[in-house]
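Please treat every number below as a calculation from the coordinates, not as lab data. Computed from a predicted model, the values in this text were never measured in an experiment. Cβ atoms are built from the backbone, for glycine too; each structure is taken alone.
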Structure I
Amino acid sequence: MVDVMSAINQGVAYALSALHFARDALTKIAGFLPLDAELSVALLFLLVSLWAGHSIAKKFVTRPLSGSYFLWTLVISISIFLNLMYL
C-alpha cells in the first residue's frame, strides 16, 4: 500500500511540475502583450485553454457543431483554465 501511495504522490508531483512549467512559459509570453500584466495572463490562459479544450473534444465527437461538442469543449476548457490560473 505504501508503494502505491508513493507512486501516486510522485505522479502528482510530476503533473504539478509540468503545470508550473507551462504556466511560467505562458506568463513569459504574456509579458510581450501590450495589455495589463494580469489581464494579458488571464486572456492568454483563456485562449490556450479554449484551444486545448477544442483539440481534446474534437477527437471524441463525431459532429463538430453538435450541442455535446460545445458542452464538452466548455467543460474541458474551464477545467484547464482553472488549473492554469489557480494551481
Structure II
Amino acid sequence: MASVYVVVENGDVYPTAYKTYVAAQKVVYEKHKEEIDRQIKQAPEYKDQILNDITPLENPSGKTDLYVEKGIHIEIHKLPIA
C-alpha cells in the first residue's frame, strides 16, 4: 500500500506531504538547522545525541517523534493512501 508522510509541529501540519520518511525528516532538519547548529556549538560533546534526537529511525508504528528543543513537539506520521 502506498503511503505519504506528514509533519506535525506543535499541532500544526506542514503544508506539504512527503513521499519518504527521509524527505520529511530533511525538511524538519533544514527548518531547525540554525538551532541544531547552535546546540552543537554550545555542547560539541553531545553532537551525536543532538543529531540522533532530530534524525531518529522511523518508528514502525507510523508515528515518529523528533526533538529539537523544549517547547517544540514534532511528529512525522506515515499515512496510507486509499
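What to note about this one:
- Taking relative contact order in percent (Cα under 8 Å, 6 or more apart) as the criterion, the top-ranked structure out of I, II is II, with the highest value.
- Source structure of the calculated read-out (distance in nm of label points 7 Å out along Cα→Cβ at positions 7 and 23, 1.3) within I, II: II.
- Identity of the structure behind -28500 (criterion: helix-only ellipticity at 222 nm (-39500 (n - 2.57) for each DSSP H run of 4 or more, over all residues; to 500), calculated), options I, II: I
- Which of I, II yields 1.12 [Cα Rg over 2.2 N^0.38 Å, calculated]: II
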